[in-house]
Structure I
Amino acid sequence: MVDLNRDPRTDRGERITYTSSDAFEFTQILDQSAQPQEIFGDLELPEGATHGDGPFPCVVMCHGSYGWRSHHLDYADMFHGMGIATFRPHSFEARGTREVSTTQVEVTMAMMIADAYAALKLLAAHPKIDATRVAIAGWSLGGGMAAYSAWEPLIEKLSPDGLRFAAHMPVYPACHIRTEDNRWSSAPMCILMGEAEDYTPAAPAVELVEDINAHGGNAEIILYPDSYHSFDSTDPVEYLPDVIALPPGRSATVKLDGRMLTDSGKDVSTRDGRLEGFATLAKFGAHIGGNPPMREKAFADAKAFMTRTLLT
């Protein structure tokens with residue numbers, strides 16, 4: 001089983017408490033029925049005189065279904081060395097949850113997207129952060145939210161004052177959702193995805209990139225051969241029989257009225273609806289673990305993407 005011991009780097013930086021929302025699904029963001037939710041996150045600025053005093057570009061980093069893991073923090077260290085600040089929302093801990101791999105209901109992608117846009121708002125007001133150069137990156141569950149945070153209907157509700165992420169970097173994201181309203185941010189998006197994925201399969205991500213680019217977006221995907229979920233970690237590959245894995249194709253659609261329906265017509269916009277959907281549609285079991293050469297390439301690709309979008 002995945003090691004959930006806390007990396008000591010998890011609690012670095014300036015702890016900031018702010019207000020997000022408890023939106024269970026996109027529906028509650030679109031109809032603005034979500035209730036406020038207190039959240040907190042950690043802001044880390046680049047150290048040393050090399051990078052000056054700011055204002056700095058920043059990456060809002062979003063964890064996956066197991067919370068913060070060491071390889072996420074390896075990316076943070078790399079960004080700091082590039083002169084880029086990071087902000088890491090603690091979406092699970094703020095809601096009293098440690099991991100959601102076998103349930104996927106305690107904290108959802110919609111909640112984490114709300115957390116990210118609330119973080120963007122507070123970072124835009126921070127004197128050490130350049131509001132025009134804030135990117136978002138996420139892994140797995142956080143990868144899905146890094147992708148769908150580029151969907152304009154959500155942006156219009158969560159950031160009506162016009163703030164936008166300058167770039168989106170989803171890493172092995174959950175891309176199972178279609179959108180009838182296909183309006184997307186023009187900010188660059190680069191998805192990093194293992195070809196052998198059986199947790200959050202690659203095919204839906206490829207389809208999402210095609211949709212985004214067909215409707216005004218600017219997305220690309222890099223596929224890594226012989227690579228499973230968390231291929232950018234240093235953990236050995238293992239099979240986890242109890243995790244909720246996604247089917248090989250996109251299986252849900254957000255309708256124009258905001259409801260989220262499965263391909264069979266099941267409304268999964270609520271907690272009860274999602275649980276019923278899992279009971280009939282969910283696939284269980286997936287591989288997870290690192291591929292050292294592809295880990296090295298992913299870090300290089302991430303560095304190149306953030307250099308291109310935040311530093312030039």
Structure II
Amino acid sequence: MQDTEFFVRDDVRNFLAMLEQAGGAPIDEVSLEEARAAYMALHQMADAPARELAVIKDLSCPGPAGDIGLRLYDTQESRDPGPVIVFYHGGGFVIGDLDTHNALCTEIAAQMDLPVVAVDYRLAPEHPFPAPIEDCIAATRWIAGSPDALGRGATGVIPIGDSAGGNATIVVSQALAQEPADAPVVLQVPIFPLASDSARSNSIEAFAEGFVLTKAAIEFFEAAYKPDKNDPRAMPILGRHEDTPPTVLVTASLDPIRDSGRDYAAALAHAGIDHVFLEVEGGTHSFTNLRQAVPSYQRELDNVIQVMKLMLAVKS
């Protein structure tokens with residue numbers, strides 16, 4: 001880990017030292033299968049255990065290139081119509097799946113006491129941009145339509161996701177603002193999202209190595225995903241912000257893509273959008289999935305969920 005003048009929490013510092021000691025080849029020096037397996041192994045080692053819920057069930061919905069896998073989480077076997085949380089996992093649109101973020105989804109469902117539906121979108125490089133985003137939009141529209149297979153009526157949808165999933169959160173909200181679904185987006189929660197091009201940002205240089213997500217990994221994901229940086233579906237900072245729903249936006253101070261999230265916060269403020277901006281001081285990218293290895297991260301996730309509840313209560 002590089003020397004830094006920035007504040008690093010003690011439990012974060014200990015975790016980063018453990019990762020450095022463990023070693024391991026960088027993501028751009030291993031096979032795609034090894035990269036995906038390593039991401040799963042990190043979450044299994046570092047994330048808090050999954051919550052027990054009344055419902056954890058795999059489903060599917062139609063997509064633009066075949067069925068899209070989904071997983072429903074709920075504290076209740078059945079419930080009256082209400083908001084449904086739609087979750088998009090992180091991993092640069094290249095790694096990650098329903099299992100890597102299973103524990104996080106159970107935590108959100110348990111604390112929010114709302115149904116959560118996680119989306120198993122297609123991954124690059126097998127399916128580069130915009131295939132993953134197209135799946136996220138299609139799945140959210142299907143969920144908003146309260147299909148019988150879901151077993152829950154949606155009066156509104158709440159897109160939420162981390163990293164690449166944070167990007168998808170914003171893009172889905174923009175897409176559903178342009179072409180409304182059967183139920184509106186009532187809140188969006190992008191967590192350490194890539195919203196603007198981070199390539200020349202201060203944060204990507206300051207935290208290029210030694211802080212969980214590296215500059216080399218970001219470049220690896222981009223090479224596989226092949227985003228069109230002139231397309232708002234890749235860089236949602238380019239999209240229309242005036243129609244953005246109420247937002248809980250979260251960044252981490254030691255994240256190489258931190259400044260991208262800050263750019264989006266500034267765009268929301270300029271557009272006059274009702275939002276809460278939280279930055280995890282002394283924390284890293286992926287803090288939502290490292291809660292066992294870094295105990296203080298649980299408190300940060302708790303804070304995010306409390307603000308979500310507040311925003312929903314204010315708007316109800």
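Derivation of every value follows stated rules applied to the coordinates shown; laboratory data play no part. Since the model is a prediction, treat every value here as computed from it, not as a measurement. Cβ atoms are built from the backbone, for glycine too; each structure is taken alone.
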Original post:
Here distance in nm of label points 7 Å out along Cα→Cβ at positions 46 and 126 has been calculated and equals 2.5, so which of I, II was it run on?
Top reply: II
Original post:
Ranked by distance in nm of label points 7 Å out along Cα→Cβ at positions 142 and 158, which of I, II sits at the highest value?
Top reply: II
Subject >> Value 15.8, calculated as mean count of other Cβ atoms within 10 Å over residues 78-85, assigned to which of I, II >> reply: II
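When you work out Rg/Rh (Cα atoms, Kirkwood Rh), for residues 174-213 alone for each of the structures I, II, which one comes out largest?
Working: I: 0.97; II: 1.19.
Structure II gives the largest value of Rg/Rh (Cα atoms, Kirkwood Rh), for residues 174-213 alone among I, II.
Taking helix-only ellipticity at 222 nm (-39500 (n - 2.57) for each DSSP H run of 4 or more, over all residues; to 500) from the coordinates of each of I, II, which one would give -11500?
Numbers: I: -8500; II: -11500.
Here the read-out was taken from II.
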Subject >> For Cα extents along the principal axes in Å, for residues 22-205 alone computed as 49, 37, 33, the structure of I, II it came from >> reply: II
